[in-house]
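Colleague: Given below, in the form of structure tokens, are the structures.
We did not get these values from a lab; they are worked out from the coordinates using the rules stated. Everything quoted here is computed from the prediction, not taken from an experiment. Cβ atoms are built from the backbone, for glycine too; each structure is taken alone.
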Structure P
Amino acid sequence: MTTNDNPIEALRAVHEAATPGPWRHARHGSHEVEAEPNVLVADCGAIGRAAEDARAIAVTHNVMPELLAVVEAMRAIRDGDWWEVRHKDVQRGANALDALYAKIREVLR
């Protein structure tokens, strides 16, 4: 599959091929990303904003499933009959968005 076929499924495949999470910024000030328990998955080097890059990588990996769920819910609404947007699709989208917000709050603690 290429990103031109279905970019969301291509992104999902990249995420699912990665080391299972949750991932975490190795330690304060570190430039490493670890999967638990203590599996190094990325080293952002020691220059520039390496610690911030490591945190961004870990946070993004950890919220990806919830983000993809929001995208899928929105796609269902977009691809549905505009005159008869089904309540379940709208509710699914709202629930997915709530789950994404909760996950972002969790990983940013």
Structure Q
Amino acid sequence: MKKRINIFYTTTASIKDAKKIAKYLLINNYSTCVNVFPGIFSLYTENQKLYENNEVVLIIKTLLSKKQFFANLKKIHNYKIPFISFIESHCLNHEYIKWAENQTFYSNS
């Protein structure tokens, strides 16, 4: 059975937080690659107040199922209620899929 690459989108408060999340996911083999986009400006409402914050976006590629990935990302995410979204992808580069399937994951040895 061919493995599927799942893509997830989340945000966090800083580069430091983004690196912590990315390294956790990579070192524990929960992800094959994490793209980090700093300098995102977010506006949102909470408790009838308007907030403006700088954030960092993470786009995470993984071979884990949605259920497995959500559980592991929630363990490390620094937000109390993180936004985590699955991005549906129907057309992926076959060479990348093959690379991810044959990836030698991180090892401490």
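Colleague: Distance in nm of label points 7 Å out along Cα→Cβ at positions 6 and 78 was computed and gave 1.4; which structure, P, Q, did it come from?
Modeller: P
Colleague: In terms of relative contact order in percent (Cα under 8 Å, 6 or more apart), which of structures P, Q is highest? All intermediate terms of the calculation are to be shown ahead of the outcome.
Modeller: Values: P: 20; Q: 40.
Largest value of relative contact order in percent (Cα under 8 Å, 6 or more apart): Q.
Colleague: If you work out mean count of other Cβ atoms within 10 Å over residues 38-45 for P, Q, which one comes out largest?
Modeller: When mean count of other Cβ atoms within 10 Å over residues 38-45 is computed for each of P, Q, structure P gives the biggest number.
Colleague: Assuming -9000 is helix-only ellipticity at 222 nm (-39500 (n - 2.57) for each DSSP H run of 4 or more, over all residues; to 500) as calculated from a single structure, say which of P, Q it is.
Modeller: Source structure: Q.
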